[in-house]
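Dropping the structures in below, format is C-alpha cells.
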Structure 1
C-alpha cells in the first residue's frame with residue numbers, strides 16, 4: 001500500500017506537468033512564425049513589389065504578434081500561479097491536458113485568421129480559440145482553490161485577484177468575439193484591453 005502511494009505521488013508530480021506545459025508552449029510559439037506567408041507567385045522586379053506585398057501582410061503580422069503575446073501572457077499567468085499550488089491530482093492533470101490541446105490549436109487558428117483577416121468566420125475561430133483558453137485557465141484556478149490544491153500560505157486577496165484577472169480575460173475575449181461582427185480585422189485590437197484590465201485588478205487587490 002505504501003509503495004502504491006509512493007508511485008502515485010511520483011506520477012502526480014507538478015514539476016513533470018510543468019515541463020509538459022512548457023514544452024507545448026515552446027513548440028506552439030516557435031511554429032507561430034510559420035503562419036506568416038509571403039504572397040506566392042509575385043513577379044519581383046524591384047523593391048516596390050516587395051514593399052507592396054509586405055504592406056498587404058500587415059494584418060497577418062498583427063495577428064501573429066497578438067497570438068504570440070497572448071500565448072506569452074497565458075504561459076506567464078499559468079506558470080506564476082502554478083507556483084502557488086502545493087499538490088496536484090488526476091482531475092487537475094486532465095483539465096491541464098485539455099487546455100494544452102487548445103493551446104496546440106493556436107497556430108492553426110492564427111494561420112486561418114491571418115490568411116483571411118477580413119472574413120468573419122476565420123477571425124471568429126481565432127477568438128473562440130482564445131476564449132476557450134481563458135475559460136479553462138479560470139477553471140484550472142477555480143478547481144485548484146475549491147479542492148485545496150493551493151498553498152495555505154497564499155494570501156486570500158491574491159487568490160481573489162487571480163480569479164478576477166482570469167474573469168477579465170474571458171470578458172475581453174467575449175468583447176473581441178462581439179466586435180468581430182462589426183470589423184473582423186480591428187477586433188484583434190480588443191485584446192490590448194487585457195493590459196490595463198489586469199493592472200487595475202492588481203491595484204485594487206493590493207495586500
Structure 2
C-alpha cells in the first residue's frame with residue numbers, strides 16, 4: 001500500500017504539487033491523469049526519492065521513502081530514457097537489471113520471451129546500443145526492464161507516449177495481465193484519459 005500525507009513540492013516558491021491525502025491499495029493499477037506540467041512526474045520523483053518534498057511524506061508498504069531505502073528491493077520504475085544505460089545493448093541492460101534482482105542470464109532470456117510481440121524484432125539481437133534506438137524502442141526496453149524480477153510496486157511515467165497504436169494495445173494487455181497474475185501495484189501516468197481507463201482499476 002502506498003500512502004501520501006500532506007505532500008507538497010515547491011520550486012522557487014512556486015507550488016507544483018499539493019496532495020493532502022492519497023491511499024493506493026496493494027495490487028491495484030492506479031492512474032495519474034493530467035496535462036503536461038500538472039505534477040505527475042514530480043509525484044513519481046517524490047515516490048522514488050529522486051527529489052525531496054517541501055512538506056509531507058510518502059510511505060511505500062509503511063516505509064517512509066525519504067527516510068529509508070528498504071522499499072527499493074521491491075520497487076521498480078521507468079520514468080524516462082535517463083534511467084537507461086546508453087552504452088549497453090538491450091540484452092546487456094536486461095542482464096544487468098536481472099543481476100540486481102538475483103536473476104541469471106537464463107532467467108532473463110526466458111523472461112524476455114513473453115515480450116516478442118512488443119519488441120517486434122527491433123530490439124534484441126540487433127547489436128545496437130540503447131542510446132542508438134528510437135525513442136519508442138528505448139521506451140519499450142525501459143518498461144520491460146521495470147518488470148524484471150516481479151517487483152511488488154511498478155512505476156511507469158507516460159508509458160504509452162512514443163509508442164505506435166499496435167504496441168500501445170499490446171502493452172495495455174500486458175499490464176492488465178500483470179496485475180491479475182502477480183498482484184503487483186502499478187502506477188501509471190498519462191495525459192490521455194483513454195489510455196489510463198483501459199488499464200486502471
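Bear in mind these aren't lab numbers, they're just calculated from the coordinates by the rules spelled out. Keep in mind it's a predicted model, so treat the numbers as computed, not measured. Cβ atoms are built from the backbone, for glycine too; each structure is taken alone.
Any idea which of 1, 2 comes out highest on relative contact order in percent (Cα under 8 Å, 6 or more apart)?
That would be structure 2.
3.3 is what came out when distance in nm of label points 7 Å out along Cα→Cβ at positions 33 and 49 was calculated for one structure; which of 1, 2 is it?
Comparing all candidates, it corresponds to 2.
Same structure again: Taking 4.2 as the value of distance in nm of label points 7 Å out along Cα→Cβ at positions 97 and 185 derived from one of the structures shown (1, 2), identify that structure.
Going through each structure in turn, the value belongs to 1.
Work out which structure the value 2.4 belongs to, where distance in nm of label points 7 Å out along Cα→Cβ at positions 129 and 161 was derived from one of 1, 2.
That value comes from structure 2.
Please state which of the structures 1, 2 yields 48, 35, 34 when Cα extents along the principal axes in Å is computed from it.
Working through the options, I get structure 2.
Of the structures labelled 1, 2, one was used to calculate helix-only ellipticity at 222 nm (-39500 (n - 2.57) for each DSSP H run of 4 or more, over all residues; to 500), giving -24000. Name it.
1
Taking FRET efficiency 1/(1 + (r/R0)^6) of positions 105 and 153 (r between Cβ atoms, R0 = 30 Å, to 0.05) for each of 1, 2, which is largest?
Once FRET efficiency 1/(1 + (r/R0)^6) of positions 105 and 153 (r between Cβ atoms, R0 = 30 Å, to 0.05) is worked out for each structure, 2 has the highest.
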